[in-house]
Structure 1
Amino acid sequence: MEKMADNERIFGHNARQLTDEEIDKLKSDTELISEFRQKKLEKECRKNWDLFYKRNEDRFFRDRNWTIREFQELLELNETNNDDQQKLRLLEVGCGVGNFIWPLLESGLPFEFYACDFSQRALDIFRKNEQFDPKRCHIFQADITEPNGILSNFKSDDDETLKFDFVALIFVLSSIHPDKMPQAMKNISDILDPDHGMLIFRDYGLYDYSMIRYSNGHKLSENFYVRQDGTRTYYFSIDVMRKLAAESNLEIIQLDYVQRETRNIKENLCVPRIFLQGKFRKRQT
């Protein structure tokens, strides 16, 4: 996609139109963080996430009870799976402390769960949760930005590579440097079942309220920012995600902006949230 000059850029999309004040704020934020600090942030990425979980443990994120409502296929594929001897396999990439997995375990869906994360501290907290059942949930550390970063971690009993019916990528890809996203997506594509495997995706969308809130001095590159704690986040457009999918041999089933509101009763705030949500499968050749 050809890069446009600032005065030619279109601010806003079908899910969110920015105010003049918000547009002026984004236009004025042109100075990028130094190359030295950017390299340092990349080098210390794992350390910063370990520190995040050391500070917050399992108190920061809420359980994602909306998953089945948003991704009905989790129920539908179970209903059509008539082979009682073969459980469906689901892998969550970037599982954190388990906020995606716990509601699914409670729902009784007969998955064989797998989960991986970059942060060993997050996995340690995951294991300590009273809902954790090692017979139903296999967790492991992985760097999905490395070649074969997922595939190299396991083989099935008959020494054939496991393929997954579902892979969940929920608020994870945004924390990865944009240059490393294609490899991460390829790794996920490689482990999807070629017949019916589905990637379910949700992440921060372009012009989300949290993007507009950044003050000057936090910008790493276009739509990519660093938080105070050193963790980073990218804000996705449909075009960027469509390109990543195509490069990873993934076909788009659905890809849309999702609008939500976050209410802060204490501060009497109601803020617009924009997420990008999608469903993908391997392209049939």
Structure 2
Amino acid sequence: MLSTLSRVLSVPLAALVALLPVQAAPAAPAGTGPYQRGPAPTEASLTASGGPFAVARTRLVAGRGTAAGTLHYPVDISQGTFGAVAIMPGFLGTEKSIAVYGPLLASHGFVVLTLNAKHRTDRPDARATQLLAALDRLATGPVRDRIDPSRLAVMGHSMGGGAVLRAAAQRPGLKAAVPLAPWHLERDWRTIRVPTLVFGSDDDRVAPVRSHAEPFYQSMTRAPEKAYIELRKRGHLSFITPNPVITKYTVSWLKRYVDEDTRYDRFLCPGPAFPTREINEYRGTCPS
């Protein structure tokens, strides 16, 4: 399995989005919850190349259990602090393989840390330890004034997705988890008590959904909310480039559970009809 993973993830990566040219967000409408940031969502806004917040970035140096990474954050803090998301790449991957999600999610109103693993061959549980250490570092990091440390989430691809599952199992206080094509030898994740959105793809030869994403999702019987989205005619590396389906549902999930923004409920419940040109299958508990 690891030799297959090594061959696939050693493929050179295309240049990804570095910084999104977006406009500053207008104030949230009166009467919304305390964590809602930005205008009301639409189908167009959720599938666009960027959100309503202008974004800046700064480096986070290695230290205290983590490798170096990049912090992407909204420039405007007139609406208050933001929830934060730490993102981990997969086996042999680097920060570049998940870099697209940094400016993208930050433009929707999150502080986002895209990480390298300490060692490119680190297994999922080691990556989970690093994810949690990275979240702990945010409280004293260079953009700490923009972060609400009570609203944190994790996201990752492949073994980084497996790390997300372990991190969620170890830290139930997390607000959301988004594993992308997760790879892990553990199959039973009933201890997870974090709202979790699992992505898979039907043509994944590295982490086949029948032995990874699907049983992971089914085992999460104690998660307060969960959903599973299987991309159609996509492979393992389909999660390292921009995709409007991934954008729409990831942003909606993080907004709903990190920001407690019920304006995003309608994009999650009912879920998308399937199959479509992009989605092979959808399962979900629907937001409570």
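All of the numbers you see were taken from the coordinates with simple rules; none came from a lab. As the structure is a computational prediction, the values presented were derived from the model and not from experiment. Cβ atoms are built from the backbone, for glycine too; each structure is taken alone.
When log10 I(q)/I(0) by the Debye sum over Cα atoms at q = 0.08, 0.10 Å⁻¹ is computed across structures 1, 2, the figure -0.35, -0.56 traces back to 1.
Starting from the value -1.19, -1.46, -1.53: which structure in 1, 2 was log10 I(q)/I(0) by the Debye sum over Cα atoms at q = 0.22, 0.25, 0.26 Å⁻¹, for residues 99-194 alone calculated from? Going through each structure in turn, the value belongs to 2. Taking mean count of other Cβ atoms within 10 Å over residues 67-74 as the criterion, the highest value among 1, 2 goes to 2.
Assign the value 4.1, calculated as distance in nm of label points 7 Å out along Cα→Cβ at positions 107 and 187, to the correct structure from 1, 2. Checking each candidate, the match is 2.
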